[in-house]
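Pasting the structures in now, so scroll down.
No lab work stands behind these numbers, since they all come straight from the coordinates. Treat the numbers as computed from the prediction; the structure is a model and nothing was measured. Cβ atoms are built from the backbone, for glycine too; each structure is taken alone.
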Structure P
Amino acid sequence: MKKGKTLFLFDIDGTLCEARLEVKENMVELLKNLHEKKDIEMACVTCSNMKNVKRELKDAFSLFNAYYTENGLVTYDKDLNIVHQRSMKELLGEEKYKNLIDFLLDYIDKAEVPFKVGNYLDERSAVINATPVGNPVTNEQREEYRKWENEHHTVEIMRKTCEEKFGKEYQLRFTKGGIKSFDIFPVGWDKTYCLQFIKGYDNILFFGDNTYPGGADYDLAINDRITKGINVKGPEDTINKVNNLLKEIESLE
C-alpha cells in the first residue's frame, strides 16, 4: 500500500452484515471510526437495490461517500443523487427478458426444496436475484436451507442450468449471491463496473465474502485497480481485518 488517500470498498451481505439482516452495533462502531479517519473514505458495492441497502446498513447508512447498488449500474453519490443508471430489460429487449423470466419461474415451480415462501425473483433495474425458496425467510429457515443446499446443491444446479441455456446466447452472467440465491446480469455488469466512478485514491481496499471463482465478488477482488482484495468469512472477520489494515496504514505515516 501507498501513503495517501484510501478507499475502503465493502460488499454488504455476508461482509458488513449477515445476508439480508441489519448490521450489528459493533460494525456500526467500526464504520463510524473509519469515517472519522483522515484520508479514508468508504463506499459500498452490492447486487442489492437501495431499499435493501438502507435497511441493512441502518445507523451506518449515512457514513458512506458512494453507494454502488446493483453492481454500480445504479450509482448514488453521498447525497443520494442517482448519478448513473442502466436497465437490464432495455438492454436485452422485451422478448429475451420475458423468455428468461418464464424459464426461471417454471424451473422454480418444479424445484424440490424443503419449503417455499413466495417472492422468488427480485427484478431490479440491472440485476435479477433468483431463489427457489423465496424471500423473506427466518433465521431458522435459512439454516434449514443451508443444510439442504450443502447436501442437494439445488441453487448451484439451477445456476449452472440457467448459465448453460442463456449465458452465451444472451450474454449473461450467473453468479452465486448467497446460500439460497444467485444473481443474473449482463456480461460486463459485474462489480468491476463500479470502478469507472472511483477516482482519486492511492489505495482501494475491497472486502467481500464471495471472492472465489464464480462468486459475486471475484472479478472485483482480482482487478488490477484493487490494491488489496480481501476475502472475509463474515462480519466479525471483516472487523478484524479492517482493524489490521488500519494498523498497516498508520505504520505508513
Structure Q
Amino acid sequence: MTLSFKRPYRGVFPVVPTIFDDRGELDLDGQRRCIDFMIDAGSNGICILASAAMVMIMPPYHGATFRVPEKGIFDFYRVVSDAIDIPIMIQDAPAAGTPLSVDLLSRMARDIPNISYFKIEVPMAAAKLRDLVAAGGSSIEGPWDGEEAITLLADLDAGATGAMTGGGYPDGIRQIVDPYLAGQREEAVAAYARWLPLINYENRQCGLQACKILMKEGGVIGSEAVRHPLQKVHPAARAGLIEIARTLDPVVLRWGH
C-alpha cells in the first residue's frame, strides 16, 4: 500500500515508535520492519522524526508555571511558517501546559499561511474541535483526533477528518475512520465498539509502549525496550493488552510470523 500525499490529508496517520534493542541502542533493521508493518497495516500516512510533507509542532512551553502569552505563540508559529512551505499541524496537548484558545487557533489558521492542521488532545476534545471548525471555516483544512483514539467517535462527530494514533493497529482504526468518512456511521459505530476495549487499554494502561508490545508479540520487532525514565509495563498489563488484541486479530500479531 502506498502512502497518501494528496491534500487535504485525511485518514489514519499513526505515530512511529523509535525501536531499540535490549541494550537500549537504536535498532535500524527493527525500525525498517516497524515502518513496513505500519504501511502494510493500512496507514494513510505516518508521523515520524524525519523529512516530511507536514510538520507537527507543539506551542512553546517552559515548565509548569512559565507561560508564553498569545502574541508570543502567534509570532512563534508565524516565524516557523515563514521558513517552510509545507503545512503545519498544531498539537494541542496537555503535555505542553500552554492554553490554546479556539480564538487563537482559528486566528492563526486565517492569518498564518501554513497553519492548517490541528491535533486536538485536550479534555473535551470533541467540543473544541466542533468550535474550531465553526470558528475557522475553510481555513481549518485538517481537524484531527489524537490521544490513541480514545475519543475518536465523538471527535469524528465533531468534524475530525484524521486520526493520529499509536502505531500498533492502524488496520483497526481504519475500520472506524473509513466508513465514517464514507457516510456509513452505523458501521463506524460498530467498529468503534469492537476496538474500544483495546484502545482504552492502550490509553489507560500501557501508553506509548502498547505498540511496541504488540509489534514484539507479532514478530515485527525483536525488542520492546524503552529508554529511561520510562519503566516497562507490568507483565500483567502486558498480558492483558495482548489478550484483548487477540480477540480482534489485528495485522500486527500476524505480520512477522
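Which of the displayed structures (P, Q) returns the greatest value of distance in nm of label points 7 Å out along Cα→Cβ at positions 97 and 241 on calculation?
Numbers: P: 3.5; Q: 2.7.
Comparing P, Q by distance in nm of label points 7 Å out along Cα→Cβ at positions 97 and 241, the maximum is at P.
For which of P, Q does Rg and Dmax of the Cα atoms in Å, for residues 73-184 alone, calculated from the coordinates, equal 13.9, 41?
Details: P: 15.2, 45; Q: 13.9, 41.
Traced to structure Q.
Taking 1.09 as the value of Rg/Rh (Cα atoms, Kirkwood Rh), for residues 17-120 alone derived from one of the structures shown (P, Q), identify that structure. Walk me through the numbers before you get to the answer.
Working: P: 1.09; Q: 1.06.
Here the read-out was taken from P.
Taking Cα extents along the principal axes in Å from the coordinates of each of P, Q, which one would give 50, 44, 34?
Working: P: 58, 38, 30; Q: 50, 44, 34.
It traces back to Q.
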